[in-house]
Structure I
C-alpha cells in the first residue's frame, strides 16, 4: 500500500481546512438532490443506483491502479466492508425511490437527520460523549433547517409520506454506515478501499432487484444522462473518497453536524435550477446553521490545575 494511503493524520478537532472541505462537500450533496430528481426522469431508481456505482467503481479502480493503492490484501476489512456496502446500497435505493414520491426539499430534510443518529451512535460506540454544548449546537442547526421548510411542510400529495419515510430510513442508514467505518477495521483502510467496498457491493446488490424497479428506461434525455454522470463521476468517485478520508481523520460528530448545510444548499440549488421558491427564511436559516456549527465545533478549553 502506498505511503500516502497508510499514513493517517488523526486530528482531535475541526480546523479551518475541514470547514472549507465540508462546505464544498455539503454544497455538492445539496446539488445532488437536484441531480437525482433530474436523473429519475430518465431512468429507474434501481438502475440509477447500479449504474452510478458501476461507473464510479471503474474510475476509482483506475485511480487506485495509477496511485499504486492496494485493494485486495487481507486486512480484516472484508465483512465490515460488505456490511457498509449493503447499507450504502439500500440507502441510495431508498433515496432514489423516495425522491420519486416526495419533493427534493422534504427528502433532503429527512435524509439529513443523519447527524442525530451519528451523535447517538458515537456516544455508545465511539466514546464521543454527547455534551450539552454539542446538543445545543445541533438543535440550533436543526432549527435552521426546519425554518427553511416552514412554508413547505404540507404534503404535495398522499404518496409523499411514503417518500418521506424512505428518505428518513436512508438518513439512518447513512449514519449507520459512518459508524461502521469508524468502529471497524475500515477506519485504518484507505478511503479508496472503503469506497470500493460500497460501490462493488451496491452493484451486486442492485442487479437482482432490477426487475422490481419498473421500466429501466423512462424519458431518457441528455439532461437525465448528464445528471447520472455528474453523480457517478463527481459526487461518488470524488466527493465520497474525500468524505471517507475526512471521517477517518476528524471526529465523526463534528463532521456530521455539517450535514445540516446540505438541505439548505439543496433548496438554494432547487431555487436556481428547478425554479423552487426562495424566501428570507432560507437566509435566516443559514445564519442559525452557521451559529450551530460554531457551537458544536468550538474547541473545549481545559483548565490546567495550578502547580
Structure II
C-alpha cells in the first residue's frame, strides 16, 4: 500500500504543500528540496502515478512591454513562432500577453485563464514572483530565476568568442555598448566581453564600456554614448553592441558622421535578426525559434510532472563586412 503525501512530507521534514509543489514541478521549491522529495518518494514507494497530468489547453506567452517595441520584436517574434510550432499540432492556444502596471498583476494573469506560462525575456522580479505564486507550470526563456527552469542562448560564450575574434583580427580598443544590466542576457554578454579581454591579458577599460541611459530610446541612447566615445582622445576601433538592433543603429549613426565601417571603426552585434545579414553586420547567431520550441517542451514536461532541467543553446559567430577590413 502506497504511503500518503502527509507521510511523505513528514519523512522529508517539509510541509504537505511543499511536497505537492515539488512533485508537480511547480515553483517555490529549491532544487535541493525537490530532489529530497523525489528521493524519499522512491525510497518509500510513493505512487507517482496518482499525479495525473492535466492537459494544456492555453499557454500564456508573457512579455514585458519593452519587448514589444520594434527593436525587440524580430527576436521575440521568432521565439514565439517556435513555441507556436509546438502548440499548434497539439491544439494548444498560445496567447501573447503583456501586463499593465496600472492594475493588479495577479488579477490580470488570472483573467487569462491559462494553464501554463512561458515567461519570456526580462520581467521585473515582482511580476515573476506573482506569476510563480499562481502554481501553474512555468518556464523562462531568455532569462533566469531561482527555482524556475529556463532556456537560454549561451550569451557569455557568444560575446567571449566575438571579442576574441576581433582581438585576433588586430582590433585594439574594443568597446561594449549595452542596455540595462537588469536584463539577464545583457549581463552575461557583458561578462563574456570582459572574460575575453582578461583571457588575452588585457584589462577592461571603463571608458570603453557604454551604457545607454535609462529613459532614452535606442537612437538617443546610442547617440549619447557615441558622442562621448568620438570626442575622446582614443576612440574605439571596434564596437560590440548588446544586440543587433543596437548595432544597426550604431552603423547608421557612424555613417552619418562620415566614419567608415570597418576601416575606422568596426561594428558587431548579437542575435542575427534578419536585417543583420542585409546590413552586412557581424553578429552572434542565435536560433530564436529553437528557444521557443525548447521552452514549450519544458512546459509539457512540467505539465506531465516529469523532471526537467535548464537548457543552454549553443551560438556561433558570423563574420560579415562590418568587421572585415
Structure III
C-alpha cells in the first residue's frame, strides 16, 4: 500500500512524529531496528512524567499506545536503501525481501557516540561514564567526579558539572585553557589535571577511579565524556541531505518544521539537533510530524487530491 509517511527510526523522535500523523488519520509506517541510543542506561531521568523509568519501558508504552490507531503499522527491521519513486519514496528492508512505498519520508535514525579508546570506558558507558549531567548527575550523589577533555566545550561541561560533584577536568592534551577560562574554572572550584587518563579502575560498571599516564591513581565516582557523534545510519547522506557541523559532530540541516534540504524528506531527533535528550528528541519529532502533515495538506489542496480515507 502507499503510506502517507514512512518513518525510519522508532525511538523517541520517530514515535512522537508518528503519533501526530496517526491523530491526523494518516497512513503511517514506522520501521525500527530496535537499537535506541540510550539502551546503555538503566533508567531515564529528567523526562516529565517518566522520571526514573527505563527508556525501553517508555518506548514500549509508546508503541502500545500507537497501535491503538488503525492507520499505524510498526515494522521491526533495518532499512538498506531508499529510492525516489513515482509516488514518493521506495524503502527497501535490509533482508531485500520487503519494499514499502510512501508519499513522504521522515528520518529519525539517530546518532552513535564515538567514544575515546580508553581501557574500561566502553563497558561503563551509560552507567558511571555519562554524557549528560542533567540525565545522570543527580543519581551520582556528589563526591569526586571527572570531565574528560575533548575540546573547547569541555570547559563549559566542567563548570556545569560542578553543581553535581567535586570536578576534575582532565585536559587530555586537547584542551588549552586561556587565563579567563582558568579563572572561571577556579571560581567553580574545578581542578585541572594535565596528565591524561590512561584507564578506568574498579569492577565495571562501578568506577573507583582513573589511572593517569604518569602512574598516579585518582579516586572518582563518575566520568563525564562529551563524546563526538556520527550518523547511526547512512540514509541521510545517501539521499543527499545537507549537514551542519556542531561541536558534537554533524547534524542534518532542517527548517523549524523538520524539512531537510531534500524535497519530501523530513528529519527529527538527535540526528537533526543539539543538544540531545529524550525531551528534545520528542519535541523535534512532534515538529517534524506536524510539518510533514501540513505540507501534505497544502499540496493536496493545491493539486485537488483527496486525502486517503
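For the reader, a short list of remarks on this structure follows.
- For mean count of other Cβ atoms within 10 Å over residues 15-22 computed as 18.1, the structure of I, II, III it came from: II
- Entry that produces -22000 once helix-only ellipticity at 222 nm (-39500 (n - 2.57) for each DSSP H run of 4 or more, over all residues; to 500) is calculated, selected from I, II, III: I
Read the figures in this text as sums done on the coordinates, not as results from a lab. The shown structure was predicted, so the numbers you read here are calculated from the model rather than taken from an experiment. Cβ atoms are built from the backbone, for glycine too; each structure is taken alone.
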